[in-house]
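Just so it is clear, none of the values below were taken in a lab; they were calculated from the coordinates. What you see is a predicted model, and the numbers here were worked out from it, not measured in a lab. Cβ atoms are built from the backbone, for glycine too; each structure is taken alone.
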Structure 1
Amino acid sequence: MPLIGLENIENIGTLGLWKIKESEEILLKLRQLPAKEKEEINSLKNSKKRRQRLAYRILLKEILQKDFTLSYNTQGKPFIDNETLYFSVSHSDEYAAVLLSHTHLVGVDIEKISQRMPALASRFLTPKEMNEIDLQNIDLLHIYWGAKECLYKMYSEKTPLFSKHLTLKKFDILKQNHSIAHLSMEDLKAEYRLFFRKIEDYMLVYVY
């Protein structure tokens, strides 16, 4: 099975990455689903989406080393029944990623590199970011997008705006693999470390 790896993240938690090459039938054998999760998976018409959701469930099982039941809150954020822990999931095309911590709020995002990202930049960058970064650097734009996606998932109940409430400290993509991400709203301010790496033609970003 193409488990790329489980990585300990600085005593924060565990990062898991899976390359989805298996058929749906094989994935179903790797994780015995509770009844309500079977219903959720079966409700998806797209086979790729079913395989992606199965893959991150298998990753969670690899990290936790036990069975569990996955549910969703009213914002669509997943949680594990009867467990107190923090985790984030992401999937894009052939990859699924999970970051799990027992102590820290965390976020993860993986995206397949798209040449369309410059055309979308104004939707997720602040005016200051639009003026200070290279808007033709596809990898850099994916890092900004991924970091803000992580923060949004961490605080989805607050519905922060990507181009207003979420910002990154400027960094040199050629010299650094990390930066600082900020959430700034009237009733909430937070600062997190972010890390990124390119895997084939995907950008992986995680925040804690």
Structure 2
Amino acid sequence: MQKAVVVAEIRENVKKKGAKKLRKEGYVPAIIYGNNIENKNIKLKKNDVERILNHYEVGSSVELNIGDTKTSVIIRDIQRHITKQNIIHIDFQELVKGEKVRVKIPIHIVNKTAVESSTSVVQEQLNEIEIQTIPKYLPQVVEVDAEILKTADAIKVSDLDIYKNENIEVLTEPNQIIAVLANTTKQEVVEKEEESLSDLY
């Protein structure tokens, strides 16, 4: 996945009232921090933030353009309103070339239809792994093929391609289970589909 580029601006008013005013004007307040750097209070357009988060999540790396300066960062935290669920603040960590960073990367299981049926579904038990590496080798997401479940009882961390990458240290236990193929009745599948459809209306 290609790294997203987002325009950001320095935020002068860092008080609570200032952040509230920014949100009304269509911005999301944020902060950039890191080792041996001064914290930067910034703001991003709400539309840009929503566009990014359609494809990226906590642990993903993006590039912020602040004036003439380009800064590579990872998304460390996304704060949402407790009831409205709209984004109210984002924490970014600045990436330094050649300096190792410890981060949790999302796991995406692909090709589920190859193993699922009316009586079995892929049941996910782990949706992220923790790794340590330098920015050059930092992945946006870790993908794993569900077809592993055709010949194995479970997908484990040790089954991931990233686990064999000598440039990346995987900190999550290798035997930790990511997903299994769980038995389910046809009725349960129908009920789950109906629940998903009802959420759309």
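Tabulated values for the structure
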{"item": "helix-only ellipticity at 222 nm (-39500 (n - 2.57) for each DSSP H run of 4 or more, over all residues; to 500) derived as -9000 - corresponding label from 1, 2", "result": "1"}
{"item": "Which of 1, 2 leads on distance in nm of label points 7 Å out along Cα→Cβ at positions 55 and 111, largest value", "result": "2"}
{"item": "Distance in nm of label points 7 Å out along Cα→Cβ at positions 23 and 103 derived as 2.6 - corresponding label from 1, 2", "result": "2"}
{"item": "For 1.21 (Cα Rg over 2.2 N^0.38 Å, calculated) the corresponding structure among 1, 2", "result": "2"}
{"item": "Winner on FRET efficiency 1/(1 + (r/R0)^6) of positions 47 and 183 (r between Cβ atoms, R0 = 41 Å, to 0.05) once structures 1, 2 are ranked, highest first", "result": "1"}
